[in-house]
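Peer 1: Below, each structure is written out as C-alpha cells.
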Structure P
Amino acid sequence: MMLEAQQVASISAVNGRVAVEIVKARIKLVEEGIATMFKIVLMDYSMPEMDGPTATEELRRLFASSKIISA
C-alpha cells in the first residue's frame, strides 16, 4: 500500500460497514485509555454494503455520541 511505503501505519476495511465497525471499536479503546484515535479516515465514495457518504454520516454520529471528541 502507498501509505506503508511512506512508513505510515494504516488499517484497511473491505467495505463501509466494516470501516464503521473498526472506528467504533477504536473509539471504545480510546475511551478506555488503551489506544489513540486515528488521525485521519479516508473513505471511498463507492463501496459495497455501505457507501462512503453513508459510512461518513454514521461515523459523525459515533463521534458526536462519544466522550473523546467534542463538536
Structure Q
Amino acid sequence: MKFTAIIRKGKKYWYGWISEIQGANSQGKTKKELLENLKEASKLIIEANREMAEKEFAGYDYETKKIAVSF
C-alpha cells in the first residue's frame, strides 16, 4: 500500500505529513531523513490503531482478515 507524503523545506528542517493517516507527521534534517521518519510514524500509528480496534472494540469473539485496498 502506498500513501501520499506532503513535504516542504523549512529554513533548517524538512517537514511533512501523510495525508491519509491522521497524526502521521514528522521532520528531518534532510529529505531522506524526513521520509524515513514519516514511514516509521505511519507504521506506529497503523499498529496502534490495529491494537486498539482489536482490544477495545472487537470484544472477544472476532476474527481478523487481511484485505487489499487500492486507489
Structure R
Amino acid sequence: MQLVPPLAPEYADTGQDEAEFRANIDDLPRGGTMCLWVVRLAGPHRVEVYAQDKPMRVAWPGEELRTPA
C-alpha cells in the first residue's frame, strides 16, 4: 500500500529542467494527491495552486493559501 500525501508542496527554481519538473508534478494528482502547490522562486515569486476538479490558480505574495475542504 502506497501512502499519498493530500497536500504536496513543490519548489521550482532557476536552472531546473521545466519539462522534467512538469512530468513529476503531473504524476501527483494522478496518484491521488488532492492539492499541489508549486512555489515558483524564479521570475515573479508566486504559487501555482492545483486542486482536483478545479482550474489552476496563481497566488501572489501576501495572499493566503488554503487547502480545499
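Where a number appears in this text, it was derived from the coordinates with a stated rule and is not lab data. All values reported here derive from a predicted model rather than from experimental measurement. Cβ atoms are built from the backbone, for glycine too; each structure is taken alone.
Peer 1: Once distance in nm of label points 7 Å out along Cα→Cβ at positions 45 and 61 is calculated for all of P, Q, R, which comes out largest? Let's see the in-between values first.
Peer 2: Values: P: 2.4; Q: 3.5; R: 0.5.
Checked P, Q, R; max of distance in nm of label points 7 Å out along Cα→Cβ at positions 45 and 61 sits with Q.
Peer 1: Taking helix-only ellipticity at 222 nm (-39500 (n - 2.57) for each DSSP H run of 4 or more, over all residues; to 500) from the coordinates of each of P, Q, R, which one would give -14500?
Peer 2: Details: P: -14500; Q: -11000; R: -6000.
Comparing all candidates, it corresponds to P.
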